[in-house]
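Presented below are the structures under discussion, each in the form of structure tokens.
A short reminder: the numbers here are calculations on the coordinates, not readings from a lab. Model, not experiment: these values are computed from the prediction. Cβ atoms are built from the backbone, for glycine too; each structure is taken alone.
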Structure 1
Amino acid sequence: MNKSAHAPVSATAVGSPSGVVKELTQVLADTYALAVKTHGAHWNIRGAGFFRLHSAFEEQYTELFLAADEVAERIRALGVDAPSSIRQLTELSSIPDTAKGDDDALVRALRDDHRRISERARKAVAAAQEGDDEGTADLLIGRAKAHDKTAWMLSATLGE
């Protein structure tokens, strides 16, 4: 067995294995944070759009939790431990807390978060491709597409 195939990741350039893992870890933290935020929206939505949004948010947080699992497993496949505590994930995430507001403000905030993660995933695709890691690039392209679609759906919900 070739030892270098299982050596710890130690380089720091963005396209290096550790640079790719750093980007993946950010996507994981943001995805998990958005899953929790969306779950909270599911619990706390009120008003005329309750049934429609309650169901939509359930679909969204379920998909996000599954996506976080897939990203974490990719990090592990690259030989690095994925962050596994709420504290670690919170410290790494760039997703803001939910602001109080009406249903439209909540939908708008979630839409903006999806856009933020899509942008982050596209940045990470470039790092993966630079590091010749097409498996990670493929995963991240799929994540960007999923976030773009959800952002579009949330915008449509707002009539935008």
Structure 2
Amino acid sequence: MRKIKNPWVHKDHYDCFGCCPNNPVGVKMEFYEDGDDIVSFWKPSTHYQGWIDTLHGGIQSTLIDEICGWVVFRKLQTSGVTSKLEVRYHKPLMTTESMITLRAHLLWKRMGMVNIEAAIYNEKGEVCTEANATYFIFPQDKAQEMGFSPCELEDEQILF
């Protein structure tokens, strides 16, 4: 597993709620490549709860949408926009978890669209939330015109 470099951290006006490390109210996700999967490890906070000690479903959807976007960034080296996001909540995710894990991978690509499958696992490794996302993707030259930069990997292999 290798960490994906965030190519936008030094760009002016970059303040993504999902992945900007400097957004004071953001979720500050980081991403790793593990074979076909993009992976993120995230520490829930009480600031993101819905019910007491329970991670808000909208925050879960945001985490899933963000990791699916990074599948597009890394695996296809382009950008896109979410067309459809279907989320299934199987069991509560607690804000008291020490760490949750998100995994996502590409299912198919055709005619400017991709379909991505994602899941969130609690610290016991149980699937709590599953999702299926469809994205419109931009041709690489259009994405570059819009500010896309290639998503490269760190040199060092990371073992978890």
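Details
- Given 16.8, 62 for Rg and Dmax of the Cα atoms in Å, calculated: source structure among 1, 2: 1
- Per distance in nm of label points 7 Å out along Cα→Cβ at positions 28 and 92, the highest-valued of structures 1, 2: 2
- Of the structures 1, 2, the one that -25000 was derived from, the read-out being helix-only ellipticity at 222 nm (-39500 (n - 2.57) for each DSSP H run of 4 or more, over all residues; to 500): 1
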